[in-house]
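A.B. asks: The next part holds the structures, each set out as structure tokens.
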Structure 1
Amino acid sequence: MRKLFAALLTTLAVGFAGSALADEKPEAPAAAAPAVTAPAEVKAEAPAAAPAAAAAVAAEAKPAEAAPAPAAVPNKGDNAWLLVSTAFVILMSIPGLALFYGGLVRAKNMLSVLLQVFSVFSLISVLWVIYGYSIAFTEGGAFFGSLDKLILKGITPDSVAATFTKGVVISEFIYVAFQGAFAAITVALILGAFAERIKFSAVLLFSVIWFTFSYLPVAHMVWYWAGPDAYTSAAAADAANATAGFLFQKGALDFAGGTVVHINAAVAGLVGAFLVGKRVGFGRESFAPHSLTLTIVGASLLWVGWFGFNAGSALEANGVAALAFVNTWVATAAAATSWLLAEWLVKGKPSGLGAASGAVAGLVAITPAAGFVGVGGAVVMGLLAGVVCLWGVNGLKRMLGADDSLDVFGVHGVGGIMGAILTGVFASPSLGGSGVWDYVANKVVDGYSIADQVVVQATAVGVTILWSAVVAFIAYKLVDMFIGLRVPEDEEREGLDITAHGESAYHQ
């Protein structure tokens, strides 16, 4: 009976999303993306550039009019870069995140964590194609898109998506895949907060609900816009802005997912750590990682894959992508260094776990800023991220009192919040940043205000925290009501590899 309830609840979650959005406005021929310098708003892109309208037929007595402008054709270099970037983001999840998390748990739970990451990535990828892309990246309301592209309806190999340059497009299919990889790894990030004691069925059901009602609307709020070609005049810009996502309209800057990915997932993980409860023996028994070797290998794969995550978010193989690449490289190195040095001073020894955690902290912090800040700003953000996130997984964790197993909130939450706020600071041209781009005037906006942009960034952070927390709380309660959240104590003590999956990661 519980399995029946679980299936029904999953169906209702998807069905409710469809019915709630059925009355939304149909999508305009443009959608959003994750990165770039937009006017008083952030980056984004349009998933379908409309061809130029045909010229009217001239009267017989009048001279022939010029032929209509040809439809934009995707640049093969940009397409190739997005194909590679998408593969890199998938590499971050499987095997990168799976090995990073797997090495941090005890040996008896290694396989369960690998399977959770693998399965959630697969599940969300399917849901993304069915309805996720349509809800996130079609025109609808300020919080949800429409179902016009359900199961990618209407998208063909000839369909194009806008970039952040007028008249430059990429194939829409690769944009679908790129954004789908983002969605899948975001949901998988949550798993580390309640590792080693949650039911596998609960993981899957929670993932469906949270993805539908938290990830998709936050992605739409931050990244959906009509694309640069819609900004032909001040009036046209106002009209285009009115169709954008709520936080995009506010002017929030999030190059590759500080709010959409890291804060969103970290808050859901923290709520889960509280509601699922602490592991049996927490505070009394050793929960040391069973394989720091695998954890460091996983962190290394995350670092490599993150170049696709951040530099790919430029949507073009251009100078912005190169800047995001360099910033991702140096901010990560700076964070790993500062974490190690701080840990050395505080604990007396630098650790391998510290190096890996510091690197991830740097990757998280630079994500929202990668294409907006100068290299100097990236170095400062990385150095701060290493120290601040070290406090997040130690001092803050003790203050909160939650058993966040793999420090999802301490790294992704704290690092994401810090990075999102500091993006408003270091994006300033006076500090080497790019400022924001006025697509009507085709130049950087004059008079960038750090204070004003920080307020906008803080607003985006606050909205994301509140939205994710509420959706996560409801989702966990629903899952607990119908199938339960955690395994029995005897199964937890034996380990989830055997009790949940009938297999072992290792054999003696």
Structure 2
Amino acid sequence: MEEIKTRFAPSPTGYIHIGNVRSAIYPYLIARQTGGKFILRIEDTDRARYVDGATELIEDALKWLGLEWDEGPIVGGPNEPYFQSEREDLYIEWAKKLINAGRAYLDETAPEIVDQYRKEDSEKKIPFLYRNHRPDTADLSPEETLARWKKGIPLRFKADPKNYEWTDEVMGEMHTGPEVCDDIILIKKDGLPTYNFAHNVDDAEMNVTHIARGVEYLSSMPNYLALYEALGLNRPKFLSLPHILAPQGNKKLGKRDGAKSVTEYRDDGVLPEAMLNYLACLGWNDGTEKEIYTKDELIKAFSIDRIQNSGARFDEVKIYWYNGQWIRKIADEQGMEALYPRTNGFWPEVAKNEPEDYKLRVLSIIYDRLKTLSDLKTMTDYFFVDPEVKPEMILENKFLKKLSETELIELLTMTIERLNDVKDWSEDGLQNELNELLAKSGKKPAEYFSLIRLAVSFAPFSPALHQTLSVLGSEKVLARLNATRTALSNN
């Protein structure tokens, strides 16, 4: 059987977008599922849009997501180099094949003349097709064309307008008429190929069997098919991936719609498992209600025929939902020791010099409340430094505002006196003490426990009270209860 080979071929023109990454995930899953090869190829022939460092961002994002490539930059492979800018001689050789077949011509037409052609066609109310304005050089023989061709002279494809039919693995049976076939540029003035030419050559050279790319390329398919035909190439399988839509569902997702780059989500504390899971399911499902998949489960479950043929709305809230699920999954299934190393760099500055075993204890009682690892910065301060005492937080609390300051002080005094004598400062021991204090107080759980929780943390929310007290330790707890009582007395 033919070896399955897929590829991800991004352009290094900036940050790596959510949509770019999904275009890598599906071909990766296809290759892994079939025991095939996944290729990374950098399509960097558009030098005007090239951004320094963008290739490293692409590589970094793929590594982070666990999308290892079998051929490409860093790892090498039988089809080196994997940067299009370094494959110039190869494209020239393939272009010469088209010249010898009478399917390519030199074109030195100035841009302003091309603009004039467009204007004339517009005035005539007819579609602009360059093949209707071919220069005299289009009639040169292959020998004359090769003799005159040099760097600085663009080369165009000579279209043979006809009907085309093809199967798109996602969109189904497709067909177009001759009116969409045109003379596209093959080699630019700078000697580098256009995307339209280079990617076809590279896919052929690298024996790519499945091409997955955005649905926006569908309109160019007739020209791609014409090139396959002119070069005598077999067609690979085509997968046109629908757009990821803006949250409103009315347009393709763009930078202005709030979506961050993949690396920004990573820096915000999103786990790679969660991002991979979310993007794989953004436009695909296996027909079940299952939502949480490991990479291995995705490889096993993935099928091309379950890719939806309509756009999928981007939902950042859903990313954070997945992330919370994955934080809990790792902690519950692999243990806190597996989750803790991932928190490096996400703790508040005040935790910098705290012992790891203490931070591990804090993580163990707060992990199930995290949406991102960045939440550690705002949710754990009070475990490492005494919070500012804010009596107003207690006096304005919805459960406590009906209690007088005298009642609040009495409750705190009762608690201090009881906890001062506690010998078993474990979670279970403290839960028993709190239950007895609650019964003695005569208050509702929401009232009594809210008071103690605020008095020791002054945070909007915190883990279960008995766990919080246990981790903080008796010395910190009693000191904070006393400080709060004093502040209320002096209020």
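Nothing in this text is a laboratory measurement; each read-out follows from the coordinates by a stated rule. Nothing here was measured: the structure is a model prediction, and the numbers come from that model. Cβ atoms are built from the backbone, for glycine too; each structure is taken alone.
A.B. asks: Name the one structure among 1, 2 that Rg/Rh (Cα atoms, Kirkwood Rh), for residues 133-212 alone of 1.04 was derived from.
C.D. replies: 2
A.B. asks: Given a computed value of 11, 34, 35, 17, 3, 0 for P(r) over Cα pairs in 10 Å bins from 0, in percent, for residues 301-476 alone, which structure among 1, 2 does it belong to?
C.D. replies: It was calculated from structure 1.
A.B. asks: If Rg and Dmax of the Cα atoms in Å is calculated from each of 1, 2, which structure is the one that comes out at 31.9, 103?
C.D. replies: Computing Rg and Dmax of the Cα atoms in Å on every structure in 1, 2 gives 31.9, 103 only for 2.
A.B. asks: Upon calculation of helix-only ellipticity at 222 nm (-39500 (n - 2.57) for each DSSP H run of 4 or more, over all residues; to 500) from the atomic coordinates, which of the structures 1, 2 produces -13500?
C.D. replies: 2
A.B. asks: Assign the value 12, calculated as relative contact order in percent (Cα under 8 Å, 6 or more apart), to the correct structure from 1, 2. Present the calculation step by step, with values, prior to reporting the outcome.
C.D. replies: Working: 1: 22; 2: 12.
The read-out comes from structure 2.
A.B. asks: Suppose you compute distance in nm of label points 7 Å out along Cα→Cβ at positions 109 and 389 for every structure in 1, 2: which one lands on 8.3? Before the final figure, lay out each step's value.
C.D. replies: On the way: 1: 2.1; 2: 8.3.
Structure 2 accounts for this read-out.
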